[in-house]
1. For distance in nm of label points 7 Å out along Cα→Cβ at positions 125 and 205, find whichever of P, Q, R sits highest and give me its label.
2. For distance in nm of label points 7 Å out along Cα→Cβ at positions 157 and 221, the calculated result is 2.9, so let me know which of P, Q, R that is.
3. Upon calculation of mean count of other Cβ atoms within 10 Å over residues 77-84 from the atomic coordinates, which of the structures P, Q, R produces 17.8?
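Derivation of every value follows stated rules applied to the coordinates shown; laboratory data play no part. This one's a predicted model, so the numbers in the text were calculated from it and none came from an experiment. Cβ atoms are built from the backbone, for glycine too; each structure is taken alone.
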Structure P
Amino acid sequence: MLSIGVYFFKIPNGFSTGGVTGIGTILGKITPVSSGIWIWALNIFLLIVGFIVLGKKTGAKTVYCSMAYSALIYTFEKFIPLTAPLSNQPFLELTYAMLLTSIGSAMIFYSEASSGGTDIMALILKKYFKLDVGKALLCVDFIVASSAFIVFDVQTGLFSLLGLFAKAFIVDSVIENMYTCKYFIVITAKPSEISKFIMAELHHGATTHTVVGEYTHSDRVMIHTVCKRIEAIRLREKIRELDPGAFVIITTSSEIIGRGFRSVI
């Protein structure tokens, strides 16, 4: 998604929304060296920085992503050469460029990696200044995006800045959506069976305590647990199977911190 968005939509239109991609797009315009080669060369330098500051695990993932990303762009240049934008609608092209690259980048960031380039600098800012990834990208890439005013023209510069702001918000939105979890409160007469399913099948913990319903004056057990969205479907169906009379409250949260979810650090 990232490579397609960059090659087919960003580079032909000169959209410089920051990062090594933006620098490569600009340098590819003013030098005889192609944008793909510039992106590849600049990535190597920043990868070394990433290994030193972010550690081997993130560095190794970033090497894989950035090399595959650059190789795809170079392959597109060789086998699907473009001499002009795909359409004469720059706003339409910007929309596709931002959606594809933002969603692709967010998926990579969610996997604790980056596509290389200034994304590495954004991860460094996130690590040391506790910024959201999107806001860190905005800080890092603003100057690069602004340079489109000089290298291209005012219209391209305005589109580039618009794309940069859009990407910053889309990346944070997609990442938060990926972190979204479900919080279950289950009042049931079958607590052991439901708790066993949560721990054995979903591999999550559960907290239980006895409660009394004021309407029926009968004892029940209240179970508290959290799980990923895809697991929530399984848990809801299992509760319905085990105890059709259970009272279930399900809420959404993107701030579940602890083992199996987001780190407190």
Structure Q
Amino acid sequence: MTDRSKADGDDGSARGSGRAAFRVRGLTKVYRTGEVDVHALRGVDLELFEGEMAALLGPSGSGKSTFLNILGGLDQPTAGTVWFRDHELTAYDEAALTAYRRDHVGFVFQFYNLIPSLTALENVALVTEIADQPMSPFEALNLVGLAGRIDHFPAQLSGGEQQRVAIARAIAKRPDVLLCDEPTGALDSKTGVVVLEALERVNSELGTTTALITHNAGMAEMADRVIRFADGGVVEVHVNAARRPARELVW
């Protein structure tokens, strides 16, 4: 049973439209490891709302990444249903999931996965070439504060700059959803704040529904809602009374 802790006067939904981008019911994932069944998710019920920023907190092994991978169409559950708007993702075959990822989802991971032989602009352009209505690579890089670094190769960029290129690459196709798995995990706190400011700007200016996995409770203050995972389930959903700007975060 999910324990919802809410700000005064709030119904547990995010500020904004209140329309669900995702509806998840009974989401279960079991991995078979030798003779042992590992229950990564145990019957999760949850909504993520259009335009919100949600922070997913919890220890390693609590199910956060498995949950995000299923939302993003990178993995499929053992049981349960996932709806993206009016589409049941759990009924999709692999071809439909591929199209869903291409058209609707941007991913940001802890490691940047940039192509070393391409400039920042060229790394972002790889995505815009396959998108239906992308922004220009320069526009995406400008949005994350890298207009002056477009011709630099990854080896010429700091870790924080490389992560911002990865964010620009993820948002250049104008995704409806941005899924971020520990995007500051390899960065120091000062650099991490700059990366979080880029995500904050994308969420506020583009209205992109954003889910951010972190181990760091301090980062959760920049989100609309904080969703806590433990032992494969959601144990608390808390609505922040106000979002703290990324530049004010301390951890």
Structure R
Amino acid sequence: MTATTASAGSNAGGAPVFTARGLTKVYRMGEVEVVALRGVDLDIYGGEFVVLLGPSGSGKSTLLNILGGLDVPSGGTAMWHDHDLTRADEAGLTRYRREHVGFVFQFYNLIPSLTARENVALVTEMSQHPMTPEEALALVGLGERLDHYPSQLSGGEQQRVAIARAVAKRPDVLLCDEPTGALDYPTGKLVLEVIARINATLGTTAVVITHNAPIARIADRVMRLADGRIVSIEVNSARVSPSEISW
């Protein structure tokens, strides 16, 4: 890996899909202020696979939530193409999340009383040009598990249903917050392989949060955070397959 600036990247010749300048975020809990972000600048390009790497409390999730329209900063700007996410109202952010962003979290948030097919259909019914649930589940290797309930699926299978649900609406960007955090090592690698395959085959911009440094090798670029700041951005000269890494 080689160090680079915030504006460089594997797609630096094109316009970024995300641009952030001077992002700050302060949470107030009574009389206590917690500073989560301290002047973050970044560009992320279409089709990139980016890993946000850093310890707990470094600001990774806060940054991802702002990019995904789940939170707003205390200062600075965050742009999606030419749309200013920091000035959008709640209706605008809801529309942005629905039309452009797929989320994958550490915990799967599946509805226990619905099958895998039905959990994915919740998203496809609200989307303009979705995949069918069958297509989305086949993409994550669960074409034979359509009518299984979450209780009949392993943790890794449940996470893959969550990924299918996220990508079924054909989002422009897939934002993943510790997607392997609740999984054992072999299952975590399978989930990373699914995310990498979606990035490669669909061209979906993927941003993955992790605290496991070896996972950074599967990305185009690695943004390391500490104390609410991006302290380095590195470019991988060659991405490796998730099957080749260990942690």
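1. By distance in nm of label points 7 Å out along Cα→Cβ at positions 125 and 205, the leading structure of P, Q, R is P.
2. The structure behind it is Q.
3. Q
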